[in-house]
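Given below, in the form of structure tokens, are the structures.
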Structure P
Amino acid sequence: MSIGKVQEKIRSLNNVRNNPKEYLDKCDEIIRLLIGSNEIYTLVSKDSSEEFIKSGRGDIRYGIHENIPTMWLFSEEKIAKEYADYYNLKLKGEYLIKKIPFEELSLESYRAMFSGVGKLIVDEGREYLACSLYDLVNQCLIKNGQGPILERKEYLVMNILNSIKYGNAKLWVVPKAGTTFNDIIFNNFDPAIEGGYVRFFINKNESSTYSKRLGHTNGISIDLDMSSFNTTIESLLKSEAKGVKFIINNIESDITVEKLNSLLSKMN
């Protein structure tokens, strides 16, 4: 692939930064351009065996960009080597990079999104694209003749799920009216359903405010780890709830109970 072609596309993003839809459409276009080529390179973990590194079978190396676990891709071997030189990513003289076939990329990016990886960087030297890893997963699925796994409005949900399982985040939920202290102690409560939705909060104060609005004078809300959250969602499959809303800083992101349960099952 021509270096200039990808760089030109990435550079053109500067012209549409004030138009979110056009910007995101161009991001998808860049990803399609990359995965449609025969030249895709990525970084290799230094924990891979020397034999696997030499044969191009090493495990993918995920780094951290702006505190988010990230996958790096390059359109040419030369660019990948320049990156490896700059960051000293070598083992016994071997560059910690490899050419990755589309089939492997499709599989590994899908696995990574359920393992805490949330970001993709397409690095072209002076130009680079930083976007959600879920953009890559969706485009790989589309190329394979399937539908996207997530709508963009659901990306926040996936980020929250990963932050609960792989980070220190917790969720807060308000129990329905009539819930007793023992119900809470023994995790035998039902969450409040309003307008067909159960609301989960990242911030305890926001959850307490919502609790008082629903009539709990003490502003009670219950914190959930991944295990108790899973249990709660499984119980909602048999309830009247049609969906779930995640609220963070007054921003809402909704998803159906069935789809959320499906995502959680892929994380187990």
Structure Q
Amino acid sequence: MPATSSEAETRGDPPADRFRYTDLHCHILPGMDDGVSSWDEAIALAKNAVKSGAFRVVATPHVMRGVYAPRPGDIKEKVLELKSRLRDSGISLAVTPGSEVYLASGTAREYRAGKLQTIGDTGYLLVELPPLRLPAYARSELNALRAAGAGVILAHPERNRGLCRNLKVLTELLDYGVLFQINAGSLTGAFGKEAQGCAEFLVREGLVHFIGSDAHSGLPAGVSGVGADISEALERLVRLSPSGSAFLDQVEARVMRLLSGKL
């Protein structure tokens, strides 16, 4: 028997015509960083994600030396509990373990030691930079990560003023093999006009490889923090991209290759 409208609303089911996607960047694990603070909020975030069209999220708690230090085992344990709670709540949302690693001197060493959770154990790290610049140690660390066999996906490059104001550096990162993940909220102005302009440029130039909500809250977008419902941003992305809706298909196909180890 089909679900009633009230049952679908309780689960956060998306409209039938909504694009189904993977949210590559989501702070959905409670008590690990500055993301959701409780399991109830994690469930609320999951409902918002499903309503938006997500069928999978990658759980990416911050890894920042001296601030947040979740290890792969800790992250996977939380992911298992979240999956159980989602099943109990009747929410159909796959969850893949990952992390958002603040690039620092010694990050490659931690990767080689197995201390960093890659996205779905694929060897690809979601990496964050300081917000204003490309630090002096970045090039050597990126080289060291590449030499160690790691793939690097740069989280929200559009929010880094130093990158957005220097296209040469953006190009250099691409030459290093770095892939770009933009925050959906950047396309709707959630992070300011400069980040929005940079995100739009990256979309138009075909330089967006992945999309994430960077959700830290179970509340709807615009209420508090960054929410998981990115449907408005996806519609804007389709309008901006020269390839239209095919661009979203390309991004999702890339996610599937990433998770299957074929990227």
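Taken together, the values in this text are just the output of simple stated rules run on the coordinates, not laboratory data. Every value quoted in this text rests on a predicted model; they were computed, and no experiment measured them. Cβ atoms are built from the backbone, for glycine too; each structure is taken alone.
Supply the structure label, taken from P, Q, corresponding to relative contact order in percent (Cα under 8 Å, 6 or more apart) with the calculated value 19. Going label by label, the one that fits is Q.
Out of P, Q, which structure matches 3.6 when distance in nm of label points 7 Å out along Cα→Cβ at positions 33 and 233 is calculated?
Details: P: 3.6; Q: 1.4.
Corresponding structure: P.
Of the structures labelled P, Q, which one yields 2.6 when distance in nm of label points 7 Å out along Cα→Cβ at positions 113 and 209 is computed from its coordinates? The value was obtained from structure Q.
Given a computed value of 65, 43, 33 for Cα extents along the principal axes in Å, which structure among P, Q does it belong to? The read-out was computed on structure P. The value 13.2 for mean count of other Cβ atoms within 10 Å over residues 49-56 was derived from one model only; which of P, Q is it? Working through the options, I get structure P.
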